[in-house]
1. Determine which structure produced the value -11500 for helix-only ellipticity at 222 nm (-39500 (n - 2.57) for each DSSP H run of 4 or more, over all residues; to 500), calculated from the coordinates; the candidates are I, II.
2. Starting from the value 3.5: which structure in I, II was distance in nm of label points 7 Å out along Cα→Cβ at positions 34 and 130 calculated from?
3. Taking 3.4 as the value of distance in nm of label points 7 Å out along Cα→Cβ at positions 26 and 218 derived from one of the structures shown (I, II), identify that structure.
4. Looking at relative contact order in percent (Cα under 8 Å, 6 or more apart), point out which structure of I, II has the largest value.
5. Who wins on distance in nm of label points 7 Å out along Cα→Cβ at positions 162 and 194 among I, II, i.e. which is largest?
Structure I
Amino acid sequence: MKNQKLHNLNFKELLLYPEEFSPQSRYSTPIECKSFCHRCEDGDKNREKASASESETVLISHGCDTEDFVTCLGTPLKNQKCTEPILFLMEDPGGDYDQGYDKIKIGNIAKKPPTLHYYFSPDIDYWPENCDSLEHFYGPYYAYLMQKHGLGNVYITNCVKCKWQTLPRDAKVEDTCMNTWLSREIELFSPKLVVCFGGKTVELYKRYQFSNSCNIPYAYLYHPSFLQNRWQTRFDTQQEAIDLNDQELDKKLKEMEQ
């Protein structure tokens, strides 16, 4: 991760990883994670069940950046048209991703850290020129967006760092997480544009903007999961949805330059 302060936030505070590790899509031996944030579960008003039984959280995520993609893909990003900081923002860690690693526990709180699959990272070995060859989205789709739009300084993270078994989450949990972690990520990264993937992400970011007097503009893009699995609910072809995302991002990048 290019920004050392963001690295420390992700891997010494949010999660406790070893001092040195190299980002990979998958690790043959899982990285040992010794601790994780459990602020929400500790709050007796937020999650009273956590004091009596295992927590309702099952997975915790961390951020990554363009430099991590370069390491994973093995080649630098060509034609960096934009070096301004661009934040890619999603709602929360949506799935297990077959990490093959047991949860770790702190007291009665148990979570599975992203120790086998480097969260958000691509499991391909090239910068995609289009989405035709992508077997799945998320990491590969972010690599496509960086390549397509020449984004050389992207940081990717979730509004809410943990996946909760019971939905909807208490809004206090969401606000606690955003005010604890997202606020610091934004302060350290200073994005010129926030790219929100999915309607729930937009909702959370707008709430964050209101409560923190944050005036950083945002772009609203279709979520990678929608592009892969649900595009047919609104479009005749998947490419139409992909093109709309590209057009919206192009528009917001041009507005940012003005």
Structure II
Amino acid sequence: MKEKSITHNGTSIGYFEEGAGTPIIFIHGFPMDHAAWNEFAKPFTEKYKVILPDNPGFGKSSLPNEELTMDYYADCIKAILEEEKISSCLMIGHSMGGYMVLNFAGRFPNYLKGFGLFSSTAYADDDAKKLNRIEVAGNARKVSGAEFVGGMLHKLFAEQYVTAHENEIAELKKYFGAVASSEGIAQASLAMGTRADTEEVLKNAKVPVLFIIGKDDKVVPPEKTLPLTHLPAQSLIEINDAGHMGMMEATDSARDSITKWIHLCLQDNSGS
């Protein structure tokens, strides 16, 4: 993919782009960068313009001289769209990326032909989780990004997947540990803890909403997403045999669901 960057509020924001056609923005989760989507998104570049941003503090994107919020993360996505002269697109967010998508959809709905939540939720954190986010931020600032990622990444996968893919997960820990900064991790954790409840965004959605849910997801378990799936006027739901990382654990079924959702969004039933 072609590596690009923009300057937003004096901060460098990196992203990767390939393909032509309707733009699809895949936003990564915590504590990763765009590469979480690399292999998964590749087939979509044959028909669509795929953009994979790096969130501030991860990958090729630096941190601003201000406290990060969901508004700021979503503003970075909007800045990329403006740079690419994109006025209409599809957008999918994984985990924390889903929080960004919901923020974006609530503030800039006219950009979206459809949006998707991949292992994510619209509920705000409860008090216990907010305290945990603060604790995570403090712990992240005491260690390197590599140490933090190495200690938690395997928890994102279902146990059976971890057992069968030890070498792969070791490589993922090595890669994502190298591209995550301690401060980026800390600020992302705090921003997640202070995010608003966005159920109203789903209730007010005028476009098709995709939900991809991991049956064995311990981070955002099905009970934190399933009650939301009836809120949009149009929704497509997949529940797969995966943990939090369905793009790697249940690649084929997740791709199939996204393809169906794209057709629904574009009102194109002719195949892709």
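1. The read-out comes from structure II.
2. II
3. Values: I: 3.4; II: 2.5.
Checking each candidate, the match is I.
4. On the way: I: 22; II: 19.
The maximum falls on structure I.
5. Across I, II, distance in nm of label points 7 Å out along Cα→Cβ at positions 162 and 194 peaks for II.
Read-outs throughout are calculated quantities, based only on the coordinates presented, and are distinct from any laboratory measurement. Keep in mind it's a predicted model, so treat the numbers as computed, not measured. Cβ atoms are built from the backbone, for glycine too; each structure is taken alone.
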